[in-house]
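Pasting the structures here.
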Structure P
Amino acid sequence: MAGHWPASLSVLYQGKPVVLRLVEAAPAQPIYSHTLLGNQGLRVGNRLLVRHQKQFNFNDRLDGQYETAIVFELEDRYWSMIVTAGAEDSLDLLKQLQSTSGIELVEPDFLQVRLFRQPQDTVLPQTAGRPVREQLGVNQWPEKAGQAVNIAVIDAAFSLADAALQPINVKLHYDVDNRHPLPFDASSIAESGFDTMHGDANLATIWSKKAGYTGLAPDANAILLRRDRNWTSDILTALQLAFLSHADIVQAAWTLPFTQQALSDALTFLNENGRNGKGTVIVAAVGNRKHDLDHSFSLAAQPQVLAVNAESQGRSWPVSGRTIASQVPVPYQVYSNVTGEYSLTYSNTSAATAATTGVLAAVLSVDPLLSAQQVSQLVRQYSRPVLQAQSLMQRVQPHLRTPESN
């Protein structure tokens, strides 16, 4: 079967065709890539993504042979996922559906994978972690930072074992990978065996109420979306849940090398329709390896996204590009689910992204009428190139009432 895989696939990126080349002709699941993707590949498996008119009925056209699910609702269209028998079936069905009335676009639902292990090409700054407010240099902050703001955090998993998070209002805790709700109590979550280190670090950066380690938006509401695999359909589902849960901010403290057209559509929808038309603020990490974000297909490179880089002691992380909105000082000392203490050093662009989320949640709690575009402009205005979080806050709340009490 390996010799029968197409040598290339044409897909859309920001509405324009991009040709992907076959790089691994595995018997069951071929992998395609592009020169701009480096060591990242796009695996074709048992899923398709279809953009179609809302009245289109898959059961009528496919005789009920396939499982289908809507993964994102646009204003007048749906993006749906079709589960097939495998990669060969996916590519055969793709050809069939391309000429079907009511269907606008069909693409493989790529699973993004690493092609080979790449040595670290740059030595990143290694410094001791500090409390996040101290690291960002904020000494005055709103008393109820984040109040009435909904933050959707998409990450690998969350333990909710950090007692310093309480009280925290978790509006939704959902396993996107397996499509079911998750419990809210730490003991039940622990039974799953998820790796929660990264997710827990994000929560501490934003929601901690521990004396001396206060997070940046401890009064915000949390929408916790567990997603550990880079299927485009899973990310679409996470974005849909964020929208339906009225997220003001969506945080992606991770990288996605290729942004399929379905994600572009979803990001545009959130940017135009989230927050009752003011736009959902979407914050993403640029990554830790040297590359030019402006010449990439990355999630962080999308025009609807605030791309965040990291900085420590005057040295920025090795990602370049005009797309980058800000550099944020790291690292932070946060909760560790191994020790149960605030003993973990959280660094890199993931940490910077979480801090940016916290800052912007605090900003929106002070001025909820700001549009996503205005938020983006403020971040760029107060990043020279390092984020001046205190100055940004004083811009939206000139007379802070409550001094910081770390």
Structure Q
Amino acid sequence: MTSRHVPMYLFTPLNRDFPPMTVASTERDKSFNKLALVEPMDDDAENEGRLRRGALCGFIGNCGDPVAERKAIHLAYSPVAWKSFPIIVEPADHDIILDVPTTINIDPPGCVDIDDCISIWEEDGVTKVAITIADVGEWVLSNPWMMFAEHMGQTLYDENGAIVRSLFPHEYRMSLIPGQKRLGIALMFDWVDKEPINLRFREVTIFNKKKHTYDSIYSATDFPVKTLCEICENIAGMPLDDSHKWIETLMMFYNISMAKHLMATGRGGILRAHDAPAHEKLVKYARLGLPGHLAMSSARYVNITCCEDHYAIKSVYCHASSPIRRWVDVVNQLCLKDQCPGADIDLCNTQQTYGKQHRRDLALLSITEKYAGVSVGGVVVSQTRVWVPEWNRMISVLNDREEGADVNIDFHVDMNKPTWKQRVVFRCS
């Protein structure tokens, strides 16, 4: 009880990076555990050997309610959000105009945060190519208050790809929407004898002409699809008949080129480093027929002065192709402009972890909804790990089976546990 006889309750955050707190509340309904939004009140509790006090900001809903649970997950892994912001100042146009009929974007249906466009055209008998990324950095320079996005780190999405926590307010003004004048940072090159030459980054004012989906691009008559495929296959060094792989290849090429450019100019930046996997694990997973990426360690952000390569890509690498939804990409854009703001690398890595935990918890919640009372097949990886192909997920579950054995997985949900990782209890049979 407080001094005013208000009951005190234990608040356990879904995000375990935050400590348990005691919270005063006049709520009398004890039939359900409650999901709540709480802010810490004092910093001296730990030194005094007691739980920290928290201020109740509001109730989200009852534990177990799917809508409330999803909202709580979003808040847990993106605790900082835009509450208000000044009038947005539109930056000036860049001098170089990229206005060619064959400029398109390729994205899923309904995508609104369009980061990238592809332009392919002929000029003086030479095939010209531009991979253009939305110039979010210029918006930040014109609106310094947007630096607040550093504390958010990323846009979060639900299971269907809809935005639930946006990195920037009014991101559509930065998005490379067809028919609208937009700012971009283009990697431009000439395609000669099946090789990209004369690579250069340029700030451009771009006019996107048309949006294609990953399906519609195959039959497009308003864009040189054959040339696009040829470029992507030569960059990748292998045949590619999947449009998703085309865009993946171009974005990887852009990011590698940006990393090399930032290192050459010495203007600062953040690299993406990735250590080699343990050889024993790689061999074991191959023997079990598991996807190779499961043997890989997580990539991490490092200061560009570390000069670390990305193991899987075999080159220096950075994130620069998704600035509308990821703050690290904005930092690298600003470094390209010689306006490096500095960055908290530890915070960047923590935010990356939060993004993974957000996706994990949403996946676990979806599993409890779709597979209640249903067994699914799995492959034993160890006495504590099982790979479940139908869920595309490695789960923790005690078992006494041999490695590679086929097993059935079911589960029960203990809503008295504080986190989704603890709530979903798997069983192997």
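What to note about this one:
- With Kirkwood radius over Cα pairs in Å, for residues 30-261 alone computed over the structures P, Q, the top value is the one for Q, the highest of the group.
- When distance in nm of label points 7 Å out along Cα→Cβ at positions 206 and 294 is calculated for each of the structures P, Q, the largest result comes from Q.
- Given 13 for relative contact order in percent (Cα under 8 Å, 6 or more apart), calculated: source structure among P, Q: Q
- Ranking P, Q by FRET efficiency 1/(1 + (r/R0)^6) of positions 198 and 358 (r between Cβ atoms, R0 = 41 Å, to 0.05), the structure that comes out highest: P
- For percent of Cα pairs over 38 Å apart computed as 20, the structure of P, Q it came from: P
- Read-out Kirkwood radius over Cα pairs in Å, for residues 310-381 alone, computed value 13.8, structure in P, Q: P
Just so you know, all these numbers are worked out from the coordinates, no wet-lab data involved. All values reported here derive from a predicted model rather than from experimental measurement. Cβ atoms are built from the backbone, for glycine too; each structure is taken alone.
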